[in-house]
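Coordinate-derived values only; no laboratory data. Please read these numbers as outputs of a predicted model, since none were measured by experiment. Cβ atoms are built from the backbone, for glycine too; each structure is taken alone.
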Structure I
Amino acid sequence: MFKEVSVVQVREVLRRWLSGNEGLRRVADGAGVDRKTARRYVEAAESLGVKRDGGEGQLTEKLLAAVVDEVRPGRPAGHGEAWGLLEAHHEKVKELVVVKGLTVVKAGDLLARQGIVVPERTLHRYCAEHCPTGGKRDTVRLADPEPGKELQADFGRMGLLFDPLQARRRVVHALVLVAVLSRHMFVWLTFTQTTEDVIEGLEAAWEFFQGIFAVLIPDNLSPVVTKAEPTEPRINDTFLEYSQERGFLIDAARVRHPKDKARCERQVPYVRSRFFAGEDFVDLADGRRRAVAWCLDGAGERVHGTTRCRPVETFRALEQPALLPAPTERYDTPHTAEPKVHPDHHVEVLRAIYSIPGDDMVGKTVSARVDSTTAKFYYKGQLIKLHPRKAPGGRSTDPADLPKERTAYAMRNIESLVARGHAAHEAVGTYIEALMATKLPWTKMRQAYRLLALVDKWGAEKVGAACTKALEAEAVNVNLVARMLEKAKEAGEPGAGPGCAPKGTAGRFARDSAEFEARGRAK
């Protein structure tokens, strides 16, 4: 299916491109988009005046909206024509790559001789997805990165821990983070594995390490990677935005490829056996405090079997000086959703209601981003509404978002009803003011609407005269005004004759009166 590129992905493409340290292919892989797609967004940004040496300050909401508006992807099936050509000749591709064991490059040459010309990159992606090949490969030891460069992450089940909030024992997991060069680790216990939990654990890790690593290599954690794919994994928008805020890049490991995060792979059972097993923690907070102490004094002070050094000493000597500055305050984790606009021109996010502008938006799906203070709503990459954050059960409605003919009723606008009454007749406006002279004026709005409907039915002069008489008698009741108008018609008062009554259509089942005459039986 066609995959729409989100605003967060567009920002990631441009952010990586502006850094000047990566080629277009690395930029596309890091943002989870196709290289050609990344090129289109970069070219669109350049056409709008973005300079590669101008810094990330150029990436404003207005600029991103203009870039998204200019780029119009035209692949409704999710792939281009080259991919469809390969699907049409799938058996030929499979025979060359799987049966004959040819390389993808050689297979591309042979296909080109048969008139099947496709880009090499597309052929590689097609074969990786539809024509996988097995076989053993030689194993080589991966060289360590630069100090402070990479941090590997993995989740692991630890065991049962008592939760006082639910008064029962629950399964607890550990987010294990390992510095690749020094092997210094950080452990964060959690009952759940949501995106918020991962971000909370990373925020505690930056405080523990006193800095931020340049690259995070996570396992295919569902809170981080929404779609695991060998070459183009789809990163969760919330987590991708978090990485942009903190300044690190994401290089997700492939599915069933433990060597992609070899430094962290064996640490989960190590943490389970050496830290968690046999311990009696009071609660989750106690477990987290003791995990920090164990990482420093236990795992950090051991002599590592590979490096033959103490991880904490290596980290402080080599990696800590190379880290990015640690954040000064905790990250405000946003909640993202894709609600549908209801017929009342509102959407519901986190049990709160927000208005959406546009008469044509009813029934459409928008993208919502809600943090602790604001709620932003996007449609096709454009920011269409900004509301203050409301608590569950709260409501934020902008009168300008509602249809004009319904704004007065929806917003309980008493003044507009009074103004309409005075515009029709002075006595009618005065009568509506008398109706609204209560502690809860909006409870009388239906009566005001009925009085205005009587004006449409009988005319402003007749209703105004009836309202004047009712006010003189201090009888403020719309039903009384309606009865006065009906009785005036029946009594044949001047100006209230049948000819002045509202015209109506003949009864649907009306019959001639002669049909009801009594006739005698024929003799």
Structure II
Amino acid sequence: MDDMHHTHESEEVNGRTEELKEELSKILEGLPHEIPIYLFSRKGERDLFTKAAEQVVTLFQNLSSKIKLRLYDLDHKLAGKYDVTRAPTLVLCPDKYNIRWLGAPLGEEGRTFVEALLLMGSGKSGLSEQSIRMLNRMDTPRNIKLFVSPTCPYCPQQAVNALRAAVEKPDVVTLEIIDIQANPDLADQYESQSVPQTFANDILIARGAQPEELFISSLEKMEQQSVYIPEVDADEVEADLVIVGGGPAGLTAGIYASRSGLKAVVVEKGVLGGQVATTPVVENYPGFTQVGGKTLVDLMVSHALEYAQIFQGEEVMEIKPGETIEVLTTRRKFLTKAVLLATGANYRKLGVPGEERLAGRGVSYCSTCDGPLFKGKRVIMVGGGNSAITEALHLHHLGVGITIVHRKETFRAQDFLVKSVVDNNIPVLWNTEIKEIKGQDRVREVVLYNNKTGKTMTMEADGVFIAIGYAPAVELARKIGVELTKEGYVKKDARHRTNIPGVYSGGDVEGGYKQIVTATGEGAAAAMVIFEDLIHPYWKKSKEELPYAGEPAV
């Protein structure tokens, strides 16, 4: 019976895969332009990345006659023409664009490769008016080097930004997408040990993924930009509910609000799924004994898209409360009846010397993104909770030499995870704190302090991974006058209402257990309360009837 069940499941998966291939084939065949791809390799050398690159491109070539693959050796005269010095290198549409891919489009980069094909095959960048305006002001070359990894879920967003720029302005923008696993020496040379990182003319212009306009603004100004203010009024969108944040709480709220009949939109400035997207393995989400964090996120996003409209790559800059609430993002204005703050929490920092300076140069907060680069190297994992232990085990299984540093003498993590640390013989330094992270160009050593003995020691390390919890993302809440608890979380009543009429909260921004399952539950509960409140607005009742924020509502 089990065999029949598994056979049926695999048939379903294979059927869906064939459907996707057919859909993609139709789309590619319908593109107006051919997409020539030149693959350069070393004569007689067929390394893993070269084979993978050839397999991936051949797979797509079989889907559409529009894709034309040509194979060349590095000593071919065309290698000099297109400035190719490494293998494997893919040169995409060389007669129209200046785009090179150093490595093979594996893992997360597969998404980037599909986008690249669609952009070049259509010949349209799809950039916003604001972005095109900024690009058109650039009259000197921009040679972009974008460092990516197959294990990084943030990378495709930044890669697509760069691809759009290269397609829109080929006379100005040259793009190299550099896979750090295929080119570890280049990653070392540019001290790019945290991905994505973007350089233009060898100047670092961005760490991490950015909304489109922020990327173009950074490219124009040739320095990292943190805020983009639109030069013209963006389009207006009317909604019943604007959900700020596309993590588990926000996505679930989108599903429940839309199913109730509300027009709900989700606005997310970064990667959808929040922290879950970078969790290597989730083992406590009901229904999945073990599931990759990114896989779980993809399922949630697909489900949410069935109901709610999602605006990814937009940052909410301002919220103006009132009868109609205005929500201003980097791209447009939303007019809404209610707002749900599901902004989650950000990685908490140690706050020690060297941490900021060496961020992305050995200091990392995401083992899924950056772990593969440290294979065979020595790193320290700081923390003692579930996240720290999960990430330490992930690094250990990648072949990274890991030592856990914890300031207390016992872990806070679940027993199952603690047992895995013991079973895998991962060394632990108890009662130990990091006092300083040292290194000129990258992490070289760490100063450790034993808070029990009072002794200080220095330990050599190639990297420091930090997982010491999260700080709630309450900047927006604070800006509009939402009350916070003494711990710094959003203060709300039992029905997720804040002190500002029409503004609600849900998920990690409220504190609580910091678990995916509770965030989804709170997102659903908040959405149902909002639905009820929009029918009978509680803020229109007399003051005597109003629940006080922080007290249980009746």
Structure III
Amino acid sequence: MCEAGEDTPDGRVPEAILDSRSGFASRDPRFIWSQLRVTTEAMSHNEPDAPRPRLVRYEQARVLGGGSSINGQLANRGAPHDYDEWQQRGANGWRWETVLPYFKRVERDVDFDGPLHGTDGRIPVRRVFPDNWSDYAKAVAEAFKLAGYRYVPDQNGEFQDGYYPLTMSNLYDRRVSAAVGYLGPTVRQRDNLTIVTEAQVSGLLFEDTRCVGIRAVVRGRAQEFRANEVILCCGAIHSPAMLLRAGIGPVGHLREMGIEVRAARPGVGQRLMDHPSISVASFLKAHARKNPYSKRSLHLGMRFSSGVEGAPVGDMALTVSNKSAWHAIGDRIAVITLWVNKTFSETGQVRLSSTDWRQEPDVDFNLLSDHRDLVRLARGFRQIAALHDLPPLQAVTSDAFPASFTDKIRKVGTYNTKNAILTRIGATLMDGPASLRQFIIRGFIMEHAGLMQALQDDEALEAYIKRATVGVWHCSCSCRMGADNDPMAVTDQGGRVRGVHGLRVVDASIFPVVPCANTNFPTMMVAEKIADEMLRDEPATRPAHQTAMA
């Protein structure tokens, strides 16, 4: 198994990764690819000469365990209708009844049992219940109640509208990543497992149409690894890029890049998806900042139904955080992040910018390409803004404003000593006179118009949302599973790449459509299910299967 980032063996997992708080590992340059720039604004692929929208950073994990080592540790599954749709789109064997056992196999739920929950999986699942929420989360929950929403104790129980304690892959207030859960000391002693870290894969090795291994640069030295089967786990941006450089993809693009076509698969890199999101932040009053029960800032979430034609139950979702970043200013800014849980925008794409494997690809998410997503975000934005006028939130917050994750915010959010000092100074000023706090918010935090200006008319709000909407690091669907007769299907129901042999993709890129969930647990479910299939397919008389994972 080859990993570009550093190893995290038991006893030497970096503190930033183990930390239960969101925003430490994901802002630490040691653990991320920080050079990737993407577009998020909607654009037409039919106008190739039109200028691209602005580029924004889109961090990806570079550490053993991938996204599970840096993400917000949310452990939800999505809705049963998500996986029934996978089956309908040609991923035979992936309906809800067939994936539920693998979700249960992943988890060890310490709060609930019963037919929907696993009890002995490698990844613990728990919740922080209302008694131990921050004062801010309790106030938001009270506002939800006043707005007519009901409390749902188990997010991973029956899929229904309401607010709930967020499920998380976390135990004793410590992160449990896929690497921590699956690659413990006992597993690492297996004869058939070799973990090679600080190894960046530069390409795939082929003999005719059979993939026979990978090329990698390991700590500066070029090496080759050969195997009976290669599994790509590079994520929904870099897995399709790897296929394209190997000559697997749309013929026109490959020829444009001067790459010999090995397998014509027009779906490679196409229909990239993420959940479009927007945020409303507010200044958190001093008495509401502390939480003695947990380091976690993400305690509370909600899903609700928009009523938009064609949208299922629970098509919108949000999370509530009493801390917007790891630093001192983040302690003073609470944020409600809203996203389209069931997005209809699926026209993003990944294309090569260069044949050089060291160069990041061109990535256009094309969020809000379906107008229904824009309509739902605008409605949800107004609903969240209205919550801030209710007494529970008035008691703990002030100065609500629209928040967007700009490059300016990302720069300040980089985890280092300089930013710790600068934000401590800024935080002290924010606790001063209201006029100074508002000046700091408008001049240094907010990118666009204030909340009232954004809400003044539908046109102004839609213009703001079109520009400020970003994804939530749930990139997926760029190497989709599909039926034999689907020309856009890149992989079959076992993750095998169509048109070649000996090559699978096993990551979020093979999702037929992004589920109503964070992609953390769905990705592990996919890995468990395909691993089972590989074991069933293994001939008993054949030597031990040699697999190279990249």
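Could you tell me which structure in I, II, III was used to calculate log10 I(q)/I(0) by the Debye sum over Cα atoms at q = 0.05 Å⁻¹ as -0.19? Going through each structure in turn, the value belongs to III. A value of 2.2 for distance in nm of label points 7 Å out along Cα→Cβ at positions 263 and 327, calculated from one of I, II, III, originates in structure I.
One of I, II, III was used to compute Rg and Dmax of the Cα atoms in Å, for residues 55-174 alone, and the result was 24.2, 70. Which label is that? Spell out each step's value before the answer.
On the way: I: 24.2, 70; II: 14.5, 42; III: 16.5, 46.
Value 24.2, 70 for Rg and Dmax of the Cα atoms in Å, for residues 55-174 alone corresponds to I out of I, II, III.
For the set I, II, III, ranking by FRET efficiency 1/(1 + (r/R0)^6) of positions 207 and 391 (r between Cβ atoms, R0 = 25 Å, to 0.05) places II highest.
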